[in-house]
Structure P
Amino acid sequence: MSKKQNQNKSFYITTAISYVNGSPHLGHAYEAIASDVLARFKRLDGFDVYFLTGTDEHGQKVEKSARDAGMDPQEFCDKIAAEFEAMSKILDLSNDDFIRTTQERHKEASRAIWKKMLDKGDIYVDKYAGWYSVRDEAFFAEDELSKDDQGNRFAPSGAEVIWVEEPSYFFKLSAYEDRLLALYEQNQDFIQPASRRNEIISFVKQGLHDLSVSRTSFDWGVKVPDAEGHIMYVWVDALTNYITALGYPDTDAPLFKKFWPADVHMIGKDIIRFHAVYWPAFLMSAGLDLPKQVFGHGFLNIEGQKMSKSIGNVLSPIDLVSVFGLDQLRYFLLREVPFGNDGNFTRKLAFERINADLANGLGNLCQRSLSMIAKNCDGKLPQPAAFTPEDLGLLTEARTIMLESMREHFNVLQFSKGLEAVWRVVVAANGYIDVQAPWKLKKEDPARMQTVLYVLAEVIRCLGIIIQPVMPASSTQILDQLCIPADQRGFAHLSEAYALKAGIALPQPQGVFPRLVDDAEAAA
């Protein structure tokens, strides 16, 4: 944990702003959910969190998409941005702000950072000639391109490039090569995971060229100050959103002073270069602190294939929520694939994981434990007698070890491993029921039965608290069934001091995770 966090426990997390040339898909949801889970985790762990998401609305690609749709660019952006805002609500994101780069506050911030870089002497005017990808909104050197049999050239992403010649302002990126390499060396965590870090170091060591940062061939963007006909190259505009939301250019704004620099920029691996090379160079030029970490996560393939409109396998997060349930989808996405790696989404895997871990695992644990309390203890939390070593071992795992493991892994964005630690407790608790057999103890040793059922209820309380970041609605159902006060659901309340009180009347148990049936497979 950084010195800043030790002082005021603030935490600032951002997603990449989503490009509005199309509707939201599973890839957008994946990044948004992961960011939301981390934001919720930090809040429950006592941090003052600021969580930002939003939309990137300028550039040639957006202008073209609007034209193809027969719409004015701003009208088109309003329509698509509304879809992303709706997705945020459907996914139950806890973001504090939703920024749009067409907002006036953002245009002001973009002009301000431009002037800072210009005053530093890092921006100059020249003529640009080179290969440009509209889809990537990026220029590429000849040696980065591939060719087909017809001589067409393509960027590393597979997007076709066109030759562009126009007047342009340039940023002196080449002047920051040594400073960037020193940054990567001194702060080993600045770029994560390690594979992305190695990729960026290799790129910078090959030598940096000055960066074209304005365009004149189209006009859908932030106007360059005092430069008629020039708009800002989309990445200067887009990257600035992270400080716009905190009140920049007012560096004395309360949010800016509290939350900048960002603790983590959560982005897709395809835009790591812009965030780990261009963005820190811009900030250095403008005299601003650098973010602490840029995390480039992997992509999700669909049934083994890259998600693509041409293939027709682009998945809507709204449709997936209707099939699996929101919390179930959130859990699957973070549990199935080690975050940072590429992964694969299939219906079969989703149904299997959700039914095994949630319906048969946690759901079954809650349902049978609380049902036994309702049936055998007059619906009240039982009074425990002395705890055995087995009882204490399970309670310690639930109250302390589980959180320690989750912190260790979530703090480095290893969500899957953190959830493994939680499910070890779920498995242990279900095994504890089978070994203790409270249904037998009812006749043989009623006092022991009450102790066993109390231990199970207390373990469920801890599980309900710990899963809140991932499954907020389901955890609320679990904690409500144990009558846990709303102000006793933070991670600080996992300790024995907040243990369940015997004698409290509980509501009738309700199932939390019903077993899912794949209707499509059943019909086949």
Structure Q
Amino acid sequence: MISFSDVSKQYGRQVLFIDASFQLNAGEKVGLVGPNGAGKSTLFRMIMGEEVADDGTVSLPKKISVGYFRQEVDEMSGRPVLDEAIAGSGRLGDLHHELMDLQHGMADPERGDELEAILDRFGHVQEEYQHLGGYELEARARACLHGLGFEDEQIDGDVGALSGGWKMRVSMAKVLLGKFDVLLLDEPTNHLDIESIIWLESFLKGLPSTLLMTSHDKDFMNRIVTKVIEIDGGEIITYSGNYDFYVAEREQREANQEAAYARQQAKLAKEQRFIERFSAHAAKAAQVQSRVKALDKIERIELPKKRKVGKWDFRIPARSGDDVAMLSGLSKRYGKRVLYDSFDFHVRRGERWCVMGKNGTGKSTLLKMVAGVVEPDAGTVRLGASLKVGYFSQQALDLLDPELTVQEQFQQDFPMEGIGVIRNLLGAFQFSGDEVDKKIRSLSGGEKSRLVMARMLFDPPNFLVLDEPTNHLDLATKEMLIEALKDFEGTMLFVSHDRTFLRGLGSRVLELAPDEHEGPLAYQGSYIEYVEATGREAPGAHS
């Protein structure tokens, strides 16, 4: 269906592809992986025709329709969310809005002389619209928006009132509704909660379209893709299987290549010793020359390129008291929405509570009240003795100084620390080489998240309050963080949509589901035990 054949592409000195080839077949669900800057977004843009190859060919069938979800917020305002989602859904969206315009035209007395032409056009448009399943479009659009976390009042409300993250969800709905032959999805889970991610998994698995996507969510990839395309160092390598299969296969390939490299190096050393030993012997001159020529012709095996994520052993925080956070009679409401009503909750030293709940149940609000960022309407939040709180949220990114470089920010925050120690920590969070000299104002949202997390964990508090800490983190950094926090000797209260994070760290579950129960439910087992006991990975989402 789509093929890259001997494609080369570079920007200045940065080489993205060298004679790279792969094929995307009809109906395949494919994951696109590779380090930051490897060329994943460029590959998407080349398929869309927004970029051209320096050499080689990118081939697509002429009548193919391609939907592209990218990490950019469209300009949206002036109409309901439902209409916006339908409007951008490709050919169906165009026909839907043309039918609406034609219906207005038929009812307009000032256009009476055009009525015959309008009716004729209406007939043609209606026929194509019906053929493409258009009359189910509004129902499908509502179901899709519900799946992505929208409430009815949001769906019927002005799209311009939404935040950037919610507008991203509308952009995704446009692509999902379009019945495209091919879907290109660039990090589709970035702005979704866990319930929406689970819904999206199910939706994409049932879709007949060909799918090519990037994602930093390992579970999401594993459940959808049956093929992985890796970009690294100018090469494109295809693996048949899900993400876990790709990781195992890549490791096996690397091991085989390292073994082949070692064997070749031993052989080359042996030949070199013969040449050096007998180069001055006239009787061996012919043999020496023969071996020199043979050495020159050997194609040298290179060691595999390894993407290393530095490990950071966090310092042991000071021990807190046994009682870490005590919430008593807590009440909080926003307008008519009651989030908490006489809520009691107790966090003890060493516990790792993951807070679960559908959109709008007050997960982030709870963390803000515990961290002292928001006051409850009634009741008290008492923190225990000898406690140092570390609160992470997306708003914490604003505390960085945009005029400093990454390294300067750390030197300002920790003036007594040596450069070597700071560089080691930054390396663990994927800031190495020239990246430490980047100005903070030029960092992406993901890079700022990594930097804020690194600052907080450099001198770790003994109570971590984390609101979506893995947002925008790549898989390698996420796994490093999970491994490091497994050894963390403090207490944690966190919200996360990443199931690897939840499984790795959640020792207790607080489920916020006020519509179904009298109040929040405190589950005293781990997240893994919670899933086994309830049969669902999140409230309102069944596995």
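Rule-based calculations on the coordinates, nothing more; no lab input. Source: prediction; values computed, not measured. Cβ atoms are built from the backbone, for glycine too; each structure is taken alone.
The table below lists the values:
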item: For mean count of other Cβ atoms within 10 Å over residues 17-24 computed as 18.2, the structure of P, Q it came from; result: Q
item: Comparison of P, Q - label where FRET efficiency 1/(1 + (r/R0)^6) of positions 241 and 497 (r between Cβ atoms, R0 = 25 Å, to 0.05) is highest; result: Q
item: Structure responsible for 3.8, with distance in nm of label points 7 Å out along Cα→Cβ at positions 297 and 377 calculated and labels P, Q on offer; result: P
item: Structure with the greatest value (metric distance in nm of label points 7 Å out along Cα→Cβ at positions 233 and 409, set P, Q); result: P
item: Value 31.9, 109, calculated as Rg and Dmax of the Cα atoms in Å, for residues 89-336 alone, assigned to which of P, Q; result: Q
item: semi-axes √(5λ) of the Cα gyration tensor in Å derived as 50, 25, 19 - corresponding label from P, Q; result: P
item: When FRET efficiency 1/(1 + (r/R0)^6) of positions 49 and 361 (r between Cβ atoms, R0 = 41 Å, to 0.05) is computed for each of P, Q, the largest belongs to; result: P
